[in-house]
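Nothing in this text is a laboratory measurement; each read-out follows from the coordinates by a stated rule. Bear in mind that the values here come from a model prediction, so they are computed numbers and not experimental data. Cβ atoms are built from the backbone, for glycine too; each structure is taken alone.
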Structure 1
Amino acid sequence: MNHGGIAYQIINLAQGLLNMGQEVTIASSGGKLDGLLREKGINTLHIPINTKSELSPRILISLVKLLNNFKSQDIDIVHANTRVTQVLAYLYSSLRKTKYISTAHGFYRPHFTRRLFKLWGHRTIAVSSEVKKHLVEDFKIPASCVDVVYNGIDIPSYGLSYKAREKIRGDFGLKTGKVIGTIARFSEEKGQEYLVRAFDILIKEDPSLKLFMVGEGRRLPAVRRLIYELGLQKYVVIQPAMASGQILPAMDVFCLPSLKEGLGLAILEAQAAGVPVVASMVGGIKEIIEDGETGFLVSPGDYVALSGRIKELLESKELIESFTKKALLRLKQNFSVKKMAEQTLRTYKTILDK
């Protein structure tokens with residue numbers, strides 16, 4: 001439960017279900033967001049599930065802790081959100097005869113173990129239609145067993161005053177010039193290198209620009225090397241992962257140059273904060289952004305087109321106002337916490353009724 005799209009989506013879902021009168025416990029190995037869980041009144045249970053191995057003994061230890069903790073409670077649904085917790089949910093479900101579901105947050109390599117031991121649950125949630133298509137075509141899950149439920153966010157929590165925006169920019173050394181920003185873990189599929197190359201084109205025309213990159217991950221050293229090779233170090237600020245609401249208002253344009261993306265929670269957060277978006281035309285991003293209406297889409301890896309679209313936004317206040325206004329309206333209609341919780345509860349009831 002550290003900063004990241006899946007963790008925030010789980011917290012938002014738990015909050016939405018609580019608001020609808022459901023009882024929720026998040027079982028995890030803990031993390032930086034534990035304090036936020038307590039603030040929201042969400043029950044927590046710490047289990048030693050911090051492993052990426054489907055065969056780790058930590059899964060069995062976690063299973064024992066779950067069984068002991070919930071032996072006096074009626075658990076109707078177990079909801080897994082990673083491959084490792086799918087295994088845990090399957091074992092718990094088998095022993096307690098409890099229904100379980102899982103959410104697919106993105107695209108997965110069809111490894112032999114995934115094909116042989118699908119473990120997707122009695123029903124599966126996909127965070128976008130593109131992810132559902134992937135599950136049906138690559139893992140042969142019947143389409144009738146997969147529900148599309150978009151991630152939802154708490155829209156009002158992202159609104160900040162101009163004074164707060166200036167403070168945030170000052171805190172991160174971004175007081176002068178316009179700021180191009182991104183929030184994502186540093187991995188190959190997030191495509192940060194293409195944003196750096198796009199920024200290299202833009203900085204030659206406007207040396208006052210800043211690039212603000214937020215996140216952590218194994219590709220960070222490679223991105224830093226590219227920044228130094230291009231001589232951009234004095235124009236780029238890199239910060240570790242933190243709550244999006246603390247940093248988004250500092251940005252004039254938000255970019256997500258992904259090569260793969262299940263949906264793109266950071267895009268929703270940027271739109272809620274009133275920041276215009278340029279992103280790759282991949283995965284579920286195409287279901288969030290209407291190209292030329294609520295943001296700009298470019299082909300993945302095309303950093304020249306990316307720089308061009310960013311420039312268009314930076315030079316047009318009218319275009320920014322149009323994009324942000326339309327994006328916020330679409331956000332409220334399709335990507336609220338309330339709607340996500342209602343649709344998820346509908347999925348729960350479907351398998352409970354059976």
Structure 2
Amino acid sequence: MKRFFLILMLGVFLLSACTPQNKPVIPLTVPSEMDNTNASHITLTDALGRQVTLPNPPRRIVITGKALIMVVDAVYMFPEASDRIAALGNAGQGTSNFISLIDPDYTAKAILQQEAGAEQIAAAQPDLVILKSYLAETIGKSIESLNIPVVYVDFETPQQYERDLAILGNVFQNEARARQIVAYYQDKMAEIQSALDGVSNKPRVLMLYYTDKDGVVAFNVPPMSWMQTQIAQLAGGEPVWSSANPGKGWGKVTLEQIAAWDADQVFIISYVKNPSEVVTGLKTDPQWQALRAVQQGHLYAFPGDLYSWDQPDARWILGLSWLATRLHPDRFTQSDIVQEAEQFYQTLYGLDAQFFENNIRPTFKGDIP
């Protein structure tokens with residue numbers, strides 16, 4: 001016992017001698033239950049079918065690449081996103097930036113160039129990078145070569161939304177939240193499909209993306225696999241451009257082709273210019289006035305708020321709901337798209353009615369009652 005006491009005193013003496021006098025000795029602490037949880041690894045399967053193992057829950061996530069908003073808007077449905085994202089590309093579309101509106105720490109995050117390379121991404125010291133799968137060859141491999149884990153997602157179709165939300169649930173270790181979000185989309189889709197049950201008369205629909213880059217006006221149709229086409233079909237419409245665009249991107253069409261399709265209803269999409277202004281201008285154009293849809297009052301501006309509701313962004317479910325009501329108003333007599341939008345922001349982003357009225361409702365554009 002005496003020998004043990006002498007050894008203990010010697011240890012204390014040596015420890016104090018090696019410790020700078022102006023620094024306190026930091027006591028060792030036993031990790032809490034939370035720390036033990038965070039130390040566990042995560043294994044998930046991403047959109048490319050790759051099994052990815054993360055040694056710890058990621059704390060510094062980077063999201064970059066073209067079409068960034070489709071991914072970021074889904075990520076921010078999880079309450080952990082604000083604290084975990086260290087850097088991201090520009091999350092705006094046109095002059096709008098939804099993420100800067102809802103993330104109080106947005107200005108503290110590094111904002112990357114759209115074409116940021118592996119070195120710029122690595123400078124943010126990420127422990128995880130989330131990319132859309134089409135970037136796997138061009139940027140993903142170079143990031144992985146730096147021993148930085150990459151998880152790929154798509155967020156391009158309703159089916160991919162369910163899968164990719166589950167992936168994010170694994171990333172944030174919040175599978176319950178992922179299931180809640182998926183259930184919201186599933187319930188809304190089921191509600192719409194139930195209302196359309198038995199519909200036999202499907203309007204012939206034309207959705208056109210309007211651009212005027214460099215002063216040159218152009219109209220484009222989406223590929224059949226894209227969200228815009230799927231929305232038209234799910235809303236009870238028949239896309240007239242079904243054989244016109246077998247490619248992987250927007251396909252330009254002429255006014256002659258638009259006239260030849262003779263759609264029952266035409267919807268104008270615009271991501272930069274207000275679609276309502278575009279439609280107003282088209283209605284004064286003699287060539288457009290010759291179209292049957294215009295003559296019958298069926299030329300519409302596809303709606304949106306900060307971002308358009310037609311694209312594979314989180315708001316596509318609002319676009320689907322609005323379009324179904326426009327194509328089959330007799331099936332949705334009690335529909336209130338403004339109320340649905342308020343519920344959308346409350347359920348998926350936790351934004352209350354006052355925030356919606358002050359920050360979202362004033363940005364509405366397109367043919368919204």
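Worth a mention:
- When semi-axes √(5λ) of the Cα gyration tensor in Å is computed across structures 1, 2, the figure 51, 21, 19 traces back to 2.
- Parent structure of the calculated result 15.4, given that Kirkwood radius over Cα pairs in Å, for residues 170-249 alone is the read-out and 1, 2 the choices: 2
- For helix-only ellipticity at 222 nm (-39500 (n - 2.57) for each DSSP H run of 4 or more, over all residues; to 500) computed as -10500, the structure of 1, 2 it came from: 2
- For mean count of other Cβ atoms within 10 Å over residues 58-65, the highest value in the series 1, 2 is held by structure 2.
- Origin of the value 0.35, where FRET efficiency 1/(1 + (r/R0)^6) of positions 178 and 338 (r between Cβ atoms, R0 = 25 Å, to 0.05) was derived from one of 1, 2: 2
- Calculating Cα Rg over 2.2 N^0.38 Å, for residues 258-297 alone for structures 1, 2 picks out 2 as the one with the greatest value.
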